[in-house]
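The next part holds the structures, each set out as structure tokens.
Only the coordinates and a few stated rules stand behind these numbers; no lab work does. In this text, all values refer to a predicted model and were calculated from it rather than measured experimentally. Cβ atoms are built from the backbone, for glycine too; each structure is taken alone.
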Structure 1
């Protein structure tokens, strides 16, 4: 995924930029970066954060940087922010999103006379550099951003640091959030709204879909009004978002309670305790417990002080091993108990299957699994939710392929509908493969109700296949 933070202040902005960016560390695992502008011009630092926290890597840079304008990012893939020199002048740029028509745009840029792109270590072109190249096709930065919003398929939210201020643009359909905070000496721009609260900012405004503003220490000026169409990613509430964040005025924590409540309302099993897979499953489990009256408990504790994040390593086997080693059992809460366990989702199923075995080995009598979202059937086309190379990485698609063979693509809609026999057969087969006592997913209609927004404003493509 990735996240960003920007500051326009009457005073030095580096302290706020450093901590505001760090508050986005849950959104990315590969790179972190900051760029500032002050009396000595632009200054930038980028570090690999795969095995060390953002704060540790940037402590020295913070002591050396100064400026009243700045942008920072946590990235799940490409190094950024980038510093670009063009006919717009020199600027720094960082982005959050995904370009699905990448090759088409690269060819178009080459055809218009662009000479080259710098390859990253994996041989790919930096997506943020491509966005800058698009912006540079137009006469000014505003027109360039609008052009990028127009031609990019997928999603792209953008921060651009110039000597005069910070441009902030939310993706054309608002798939990711952009929020402005305000305090006495300036403004900040943030992906996560909670990131600025402890820095003394208060909520100023949330950008609408496609809205573009320029932020200076004195004012936030709207350059392009928001559009009326929105498709914000529902998975932000289910998994990606930090519990204290809010999107479209609905807090992540509250939405997760709602999901748990919806699960409980349809359930018929009577476990001894309800638990959540740390960390993102916990709030869903609290909602279930509150609605059902079944006690919430923590039968295993996540040990995090020295372990890297479980989804960080590139090798799946290592990711699974680290995820397992982080969970420490509390045997008194497991032995001879019927457990109902809630996780945010099931993707490949490997980790949750191993967690279930771990609970059986620790003495659990039953392990009932309740994912807090519907079955994932489609790879995300709009955000970097997963860099899987094939939808066959999804356990749902593997099960469907086993049942349907070459006919699988023709009947996916039935597998997405919880009222059909095909859906129920798929759920039963997944439960058998992963050795769950029982398995039931949150229904799509219940999840949409848990958000409470107009359903037309939510992206649910990864569950429904509907754009």
Structure 2
């Protein structure tokens, strides 16, 4: 994933952008970058590796180098950015968020024109932001180029451009990720997360529609390309990677998670009695509000049988290998033995993707003396790797626990019935749930239904992307 923040103000904006993008640190763990523009000194750029050190710690000593009334910054899981690009369109800074699934074909198309080239990273891959810049430069104006990139890219791309004292932002074609504009008496900011600018004294001025392109200066916000009619905002914004304080399409993340947990408990109780439990708990951190909603609706006590130790273990996904990530995740889990020994526990997790870390969590809890462990997933079984963003992407969809179990149950024939397996109320769906439950050592397992998830979000079904659950565009 990735996050961004930009500002164009009537006063110096560097501190606003510094703190604003730092509030996006939950969205990226690889690279952080900041570019400012000042009328006297021009552009100043810095990019740091933030794999083991947070953005704020990396950049706080650089702040004296920056000055200006306009700046953008980015946090990324992969590519170094923002980039400073010079072309026939002039000099501008560019940052992107998204996934380009047809990157190789686009690169071949551009390289097919004599004289074009890309700087390759050590992996041999091309920086996606550089590719987007090359696409933009195929046209005669920035706006035409942005619209062209949005059209030819398969996947999704959110674009943020700084051109002197103007910021141009473009929401991806189907609005899978948000872009919001905040305002105060000094000017405007652009952001992925609403709370990032609210904390800095700005209030929401505008949320871009799907495919909309907007020009932002210190004095005005002007739409230069009208939004499209079709929106497919990612449901995982609310389930998992959105920050609790933020709002997308007017729906708060934390409130949605409470509602989602309550719907799970309500629907489970309608099918039969809930299990006898000592505690309902959430797998920290994003599972906790779902669990609070479940606990309140079920009238069962909420507890925290283990706590995530964050002072030194900030992010379980920092290391580059899955083995190292699993090790860090294990080191972070500190048990409260008095809430575990001989207790019947129900944990709500935001999702079950590969199941590796959850399996280790269950083993850890049983070793701490738990009597029973019941698991609830706050979303349906994940059947497809995301091809629009960088969440739940896998080298093979067989890495997804649901797809692997389907293969175990029916082989290739089972892959023809994924829609039925994804429906937890169907016979195949129940077989999937029971098999995962037995393999993982749960006393019971339930998944949120797709209808329940959509109800919890509260937006029309046709406006929400549910591809990873049902494979539907």
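Give the label, chosen from 1, 2, of the structure having the highest value of distance in nm of label points 7 Å out along Cα→Cβ at positions 258 and 402.
Answer by largest value of distance in nm of label points 7 Å out along Cα→Cβ at positions 258 and 402: 1.
For structures 1, 2, calculate distance in nm of label points 7 Å out along Cα→Cβ at positions 202 and 378 and state which one comes out highest.
1
The value 22, 11, 9 for semi-axes √(5λ) of the Cα gyration tensor in Å, for residues 226-265 alone was derived from one model only; which of 1, 2 is it?
Traced to structure 2.
Check the numbers for distance in nm of label points 7 Å out along Cα→Cβ at positions 90 and 290 across 1, 2 and tell me which is largest.
1
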